[in-house]
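Each value in this text was obtained by applying a stated rule to the coordinates, not by laboratory testing. Since the structure is predicted, the reported quantities are computational estimates derived from the model, not experimental observations. Cβ atoms are built from the backbone, for glycine too; each structure is taken alone.
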Structure I
Amino acid sequence: MNLPSPDLEYSLQSYFENIEDHDLKTIVSFFKPETVRKNDFFLRAGKSSTKLSFIQSGFLRIFTETEKKEVTQWISTKGYFITDLSSFMAACPARWNIQALTDTEIYSIDKEDYEALHQLVPQWYKLEKAFIIHCFITLETRVLTHLSMTAEERYTAFFNENRELFTHIPLQYIASMLGMTSETFSRIRNKTAHENF
């Protein structure tokens, strides 16, 4: 028997305020455990995103490839949900590659079961709206941070909130995510380390 993750239940409660306990248990029951091995792809650009997953442990990198380079959009960690949202919701081709940087344990709900929640959970329309709003607020916050902060401010803010990534993830991915060249990233990293010494 696959037991639900208490982390998943806690995260769903944080997304869905005032959710009824029986509705929470119904939703959680559809999430099934999976493992994405290091370097394997959770999703490739151009394919259809058919599942929404919760990260129990590990790291997944969201990125795209241009003619000249790869661009990292985000690195998702424990406690986050992962999918290509536009593809999952609108059944269009995914724009992002999602690849495991470590062996990653996830809980996934497939699109068919996700759609079934409309019939099984009476408040699902409100809950889904709250979930999507949360996703867009997170995205808007990232965009605002990227546009309004200097490179050094972005580095400092991200480092303070995600210190563990700096010892587990290749630093060029973090540099790309912060919109910096590797050289700029290294210069700021060295300066910050010197100031904090």
Structure II
Amino acid sequence: MLILSGINPYERSTWFLEIAPVLIALPILIYTYNKFRLTDLTYTLIWIHCIILMVGGHYTYAKVPLFDYIRDYFGLVRNYYDRLGHIAQGFIPAIIARELLIRKTPLKSGGWLFTIVVFMCLGVSAAYELIEFLAAKILGENAEAFLGTQGDVWDTQWDMTCALIGSITSLIIFRKYHDRLIKNLNFRS
């Protein structure tokens, strides 16, 4: 999928910026697989997030064809693939952070863990927005495809709101199932 996403992307520099998290995560996941195996849920969500990043990198988030079709069919003002990406930016890291905190700290499932994970996801989202800001300053007008604001002055705030919604939704949906997976993983270790 990574190779396919790199074949004739809409804009090579945007492709690289968008898939950089994949290039960072994959070697780490391969290296740690036998030493600190994560739950299948976490690996599956990471894989889904990688696909979202690679598709967004190939087309740029503002030009993903399926979401252009959705925009046109429903008469929307923008291509909403970017919003899907930012929901995933909260949804998926929430499970990663939750698993790491449960397995590597004294924190247990509950209110404090929920709150800390949500704040971590908001921190990651804010950091990503600052990276986009820095890229825009360095690249100037060439940063438009990477920023994907599509003329929305509130794009940064929407992106962080989507990450917030994604993280809360993920924790609500997967909490009990994730607890069982972690417990079973600990029994196998």
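Some notes on this structure:
- Distance in nm of label points 7 Å out along Cα→Cβ at positions 13 and 37 derived as 4.4 - corresponding label from I, II: II
- When FRET efficiency 1/(1 + (r/R0)^6) of positions 101 and 181 (r between Cβ atoms, R0 = 25 Å, to 0.05) is computed for each of I, II, the one that comes out at 0.75 is I.
- Read-out Rg and Dmax of the Cα atoms in Å, for residues 117-164 alone, computed value 16.4, 49, structure in I, II: I
- Parent structure of the calculated result -26000, given that helix-only ellipticity at 222 nm (-39500 (n - 2.57) for each DSSP H run of 4 or more, over all residues; to 500) is the read-out and I, II the choices: II
- In this comparison of I, II, the computed figure 26 for relative contact order in percent (Cα under 8 Å, 6 or more apart) is attributed to II.
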